[in-house]
Each structure stands twice: as C-alpha cells, then as structure tokens.
1. Given a value of 1.28 for Cα Rg over 2.2 N^0.38 Å, point me to the structure among 1, 2, 3 it was derived from.
2. Identify the structure, out of 1, 2, 3, from whose coordinates helix-only ellipticity at 222 nm (-39500 (n - 2.57) for each DSSP H run of 4 or more, over all residues; to 500) was calculated to give -26000.
Structure 1
Amino acid sequence: MQEENLWKKRVLDELLKLSISVSYIWVLLIALTLHREIILANYHINYSIKFGFAFVNAVILAKFMWLGEILHAGKKAAGKTLLYSMLWNSTIFTVILMICHLLEEVLLKVWHGQSFALSFSETVANPREILATMLLVFVMLIPFFFAKGLLEILGKDEIKRLFLNKSSKDDTLPARN
C-alpha cells in the first residue's frame, strides 16, 4: 500500500512538471506566433491559423523535454554551479527542441505530398533562420532552467515562502559591505 502511494505521488509530481513545461512553452509559442503574425501582416499575409497549433506544439515539445530529462540529457550539469547548469541545460534542450521542430516541418511537408528529400532540403535551406530560432529558444529557456535550478537548490518550501509570503525585517538578508 505504501509503495502504491509513493508511485501515485511520483506520477502526480511528473504530471505537474510536465504541465509547467507545457504552460511555459505554450506562452513562448504564442508570443513567437504573435510576433510573426505582426510582421507578416505588414505584407498582408494571414498567419493567424497557426495560433491553434501553439498548444499542440507546446505539448509535443514539453513531452520531448520531459523525455530528455528522464534520459538525463542535462546530467553533465548536475552538481555544477547554477550558471553552468542553466546554460548547459538551455543549450542541450535548445538542440533537442530544434531537432523536433525541424522534424515536424519535414513531416508536415511530406504529409502534404512532397518527397522526404525535397521536404528536408527546403526545411534546412535557410541556416540563418534556423540559427536565429535556436538563439531565441536558447534565450527563452534560460529563465526556465534558472527557475528549475533554484527549485533544486532551495526546495519547494523555500520557493513558496519567497513567492507567497510577505517578507518581514527578520527575513531580509544582511547588508553587504
């Protein structure tokens, strides 16, 4: 019975982590989609249909991030400084998410009748766009992994206390010289 409760708690913890990842990525994808829509609207190109896919993409990308965590993709950063861990994980997961994104683009083109070779060559034809996207994703993942790192260092209770409780004069840090 105790083992079953432990298993249920672990499943709920993993679902919570996954839902936080989905929410974070969803907000980022909506912001990126909105930005792209505004730019394309200047050229009278309608891009709003892509908003419907933001949530689905967020679930898929978060699932790949979750899988990467289960496979210990960021294991090299374990026990290192918060700065190193945050930058390493942002780099590793940027690569994972970019591979997933490029694969999705290729599969969509194949779905619409193009050959795999043509779909792949069109998808990777603009390396500047790929690098720009990777840079954006990298920068956007930094706060995510910073928050995760703080959670690991400080623990849930301290994070809750810092975010949800008013600070009193006793809680303030001593002045630095």
Structure 2
Amino acid sequence: MRFRIFVFLLAAAGAAWAAPSFDLARLMQLLAENPSSEATYVEKKYSALLAQPVVSSGKLVYRRPDVVEKNMTAPRQESFRIAGRELTLTRDGKQRRMSLASEPLLAAFAASLRGVLSGDAKQLLEHYRLALSGTESEWTLEMTPIDDEITRYVQRVVVSGRAGHVKQIEVRESNGDRSVLTVS
C-alpha cells in the first residue's frame, strides 16, 4: 500500500514538474504571437439608470504595432480608432480627433486594449496593477488603475480569454456601471 502511495505521489510530482507554468510572461507571449486580429463583438452596457442593458455590435480590429478599431454597426454606425497617440471618433459622417496625451483616461483605456492585444506587459504596467488567474486554456487578467485620477472613473478592467485569444473585456466603472464586450 505504501509503495502505491509513493508511486502515485511520484507520478503527481512528475506531472507537476513537466507542466509548463502559466504566468503573466507566458500570457503576454501567447498574445504577442497574433500579428493582427479581426473579430465580431457584442457589447452590453449596464447602468443603474436603465432597466435593460444597451446592446451594440460590430467589428473589433487590431493591427500591429498599435492600431485598434472598434467599428459599431448596430444600433448605429460609429467607429473608434486608436492609432499612435490619437483617438479618432467617427459618428454621423463627422470625425473628431483627440490626443491621448491630453486625456489620461483615454490613454489608460487605449493602453489596456493595445497592451493586451499586443502582449505588451510593460504598457499595461504603466497604467494598471495586474492580477492573472486561471490556466492557459482559460485565463482572466484583472487590471486595476494605479492613477487616482483614473480610479475616479474606472474601478477595473477584466479581460478573459483562451490561450492567445481575448474572449471578453469587462470595464467596471467606479459609479457601478459596467460594459461587457464579448468577442466571437
């Protein structure tokens, strides 16, 4: 009986030794392997002021090194494009450009998207405390803003996925509202 227990413990220890560890560096490596991505999304925005969430859908695009586009197709046409140090909002055929350097909240949000999609932990750590849980096949990255100015608006951003693919981005606002963007 003791021999069987010893063999079981030895086998378990061997399996644990052989299993690759899953940590932030490994997640960033997996995410960085994607040269670009394009996926459809559904976003639900929950507010204490509304009985039902506001639902929108469209396409989320990432192109290296730093372009993220969120192109909403329903319930209306609208696009957000982050490229370089600028955010461009297009609505009703009109464009509005904003410098990320002059808008710390937008800069932090842009960093959360670009940092995750590109696998750039350094960019994320400039704006957030990071906590990773789960396994390579199902992980959650919780990002808590480090700047008090940002925490006035955003409590945390929670990104979940599988291997090098983002499946959901949840933004919890400090006022209790939240948005959940699900990627398919």
Structure 3
Amino acid sequence: MNIALTALVVILAAAWLWADRHERREKEAARRRREQRLVAWHHVKLPEPPETYPEPGTTTLDQDLVARLLDSGEFEQLRHFFGAYFHQDMDLEYDDEDDLVRDYVDGHDRWPDDVVRLLHAMDKLLALGLSDKELVKALDVLGTDFAYGDTNAWLRTMRARVLAEAKGNSAA
C-alpha cells in the first residue's frame, strides 16, 4: 500500500511540475509575442468611433446594398471577421466574445492594418442606419447568423471591444 501511495504522490508531483512549467512557458511566449507585436503595431493609427451614428431605420437593405456587402472591398474584413470567427462552433472555441476578439486581434498581429480596416468597416455598416431587423439580415449576408436583440448596440460594443484590444496591442 505504501508503494502505491508513494507512486501516486510522485505522479501528482510530476503532473503539477509539468503544469507549472507549461504555464510559465505559455506566459513567456505571450510576453515575447507582445514584444514582437509592438514592432508591427508602432505605426498604426487606430480610428476612434464617430461621435454619433445615424438613427437606425434610415436606410433599407436593398439588392444594391446586399451586393455591396458581398462584393465590396470596403466590407472584406467584416466578412472575414463574421465568417471566420462568429460561426456555429464559436461557443466551443471561445469562452466569450472578449476571448473571440482577443483571438482575432492576436491573429492579426502581423497585419494590424486589417484590424484598422475592420474598424472602418464596422463604422461604415453602422453609418448605414439600418434598423436592428435589417442589420441582422446584413450580418447574415456578411457571414454570421446570430441575432443579438439590439443589434446596433451589440455591433457598437463589438467595435469598442476590437478597438480596446487593439489599443492594448499598440500600447508602447
């Protein structure tokens, strides 16, 4: 019985040491990534949101606007953001939307201009003045089928999260 107990203690100690060493390596790797990111982000001017957006419901989602959302380069990063990150398995990959935004910004640490284009595209979409119902349809066109109640407020919040995460990455 003593041998089994000793073996169990040794196994638990080894597992704890491995987990501790793994955690320290992960923290060190994250620190190195942040330092490397500063080089790529030092020139980036992150756009602040406009003071106000048009009142929702001032524009309708017509065929021309759908074509623009689907094909226009001005919404390319928005299509990528929603299509690649806000998908049916996102709850399996991310703990929450903050985790998703962090992954997006971290994934673009070598291409910070893509994050800037995403922020601009979010502003352009919000500036259209779509009602919540039509904005849900527009988001579907852009690659996500999630509905968020007050969709305009949710999109403004997502924009603020992306900006805050990017500012954390661009801070010297």
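1. Details: 1: 1.28; 2: 1.23; 3: 1.38.
Label of the originating structure: 1.
2. Working through the options, I get structure 1.
Just so you know, all these numbers are worked out from the coordinates, no wet-lab data involved. Not measured: the values here are computed from a predicted model.
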